[in-house]
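Visitor: Pasting the structures here.
Bear in mind these aren't lab numbers, they're just calculated from the coordinates by the rules spelled out. Everything quoted here is computed from the prediction, not taken from an experiment. Cβ atoms are built from the backbone, for glycine too; each structure is taken alone.
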Structure 1
Amino acid sequence: MTVEQNLRMVDAAFEAINAQDWDHLWGLHVDNIVMSAPDLPDSVKGRESVQERLQAWGEALPDLSWKRVRGFGQGDWVCVELVISGTHKGPLRQGLDQRTLEKSRDGVVPPTGNRIEIRGCVVYKVEHGEIAESHIYYDQFDFMKQLGLVH
């Protein structure tokens with residue numbers, strides 16, 4: 001596939017995230033996808049693990065939106081700058097390094113009602129039209145500030 005085709009496929013994944021159309025989103029990933037993110041000490045592997053993470057974001061931010069700002073690539077790899085936004089209306093179970101949270105939180109941040117808008121980047125490997133790797137980068141400190149967890 002060309003870089004443009006890979007970017008269109010990533011756009012389709014963003015559209016599925018925004019619509020919280022999880023079934024469509026999972027059809028865009030290989031079974032043994034690998035995902036890394038700032039809050040993960042180790043990469044997660046497999047469609048179910050990735051599904052759990054993304055659905056947890058959707059539960060925490062019911063109006064979750066991933067918007068591509070720009071993208072580029074080479075071969076099977078594409079890099080997308082994005083803005084992730086939403087209103088924190090549900091329990092946040094993923095997205096923050098557990099070592100940064102108060103022990104009393106039990107790894108879950110209760111709804112704050114705060115609107116978040118964080119810039120980030122995702123590097124994807126696309127194999128045969130499906131996402132095989134997803135490496136997400138965003139500023140956790142900024143995320144925590146927007147949630148009102150730090151000042």
Structure 2
Amino acid sequence: MKKLNLPLFEFKIKKENKNNIIFDEIRKKWIILTPEEWIRQNFIKYIISKNYPVSRINCEKVFYINKIPKRYDIVVYDSSGKVEILVECKSSDIKIKKDHFDQVMRYNIELKSKRIILTNGIENYYFKFSEITKDYIQEKDLINYSKWKLELL
């Protein structure tokens with residue numbers, strides 16, 4: 001797999017029926033290792049490395065926009081069950097474009113996340129909703145969970 005602009009993590013990977021499969025510790029099952037799945041699994045590990053509780057992380061779930069099913073890549077919930085972080089993952093072979101930002105913003109109409117991340121593992125874009133400007137401002141990195149908790153006070 002391609003070297004990413006994320007720390008190196010260890011994974012459980014094995015071969016099954018000519019496919020490489022990776023163990024997803026959020027879904028607690030083996031998943032076919034596609035290029036996008038590689039990004040998703042690395043970013044889940046990155047979130048965990050920032051001390052977010054695994055119990056608040058979810059991935060690959062269906063939700064609806066105007067009765068049309070969509071699927072988010074990763075979300076992190078706050079203590080009340082609201083989506084705090086929405087992550088959209090693309091394969092490292094896909095260059096991040098405006099269409100991808102538009103896609104994650106459409107998802108966010110329903111999910112109402114305060115933080116949005118768009119990543120292909122090489123380019124990682126972090127945004128936080130500003131209560132002052134009522135718009136998303138770019139951040140340098142994913143905030144550590146302990147600092148995020150302080151923001152809520």
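Visitor: Once distance in nm of label points 7 Å out along Cα→Cβ at positions 5 and 29 is calculated for every structure in 1, 2, which label goes with the largest value?
Guide: Evaluating distance in nm of label points 7 Å out along Cα→Cβ at positions 5 and 29 on every structure, the highest lands on 2.
Visitor: Looking just at mean count of other Cβ atoms within 10 Å over residues 85-92, which of the labels 1, 2 belongs to the structure with the highest value?
Guide: 2
Visitor: For mean count of other Cβ atoms within 10 Å over residues 61-68, which of 1, 2 scores largest?
Guide: Result for mean count of other Cβ atoms within 10 Å over residues 61-68 over 1, 2: largest is 1.
Visitor: By the measure distance in nm of label points 7 Å out along Cα→Cβ at positions 37 and 141, tell me the structure among 1, 2 with the highest figure.
Guide: 2
Visitor: Which structure, out of 1, 2, was distance in nm of label points 7 Å out along Cα→Cβ at positions 53 and 93 derived from, given a value of 1.5?
Guide: Source structure for this number: 1.
Visitor: Using distance in nm of label points 7 Å out along Cα→Cβ at positions 21 and 125 for the comparison, can you identify which of 1, 2 gives the largest number?
Guide: Biggest value here belongs to 2.
Visitor: Right, something else. Given that relative contact order in percent (Cα under 8 Å, 6 or more apart), derived from a single structure, equals 19, which label among 1, 2 identifies that structure?
Guide: Going through each structure in turn, the value belongs to 2.
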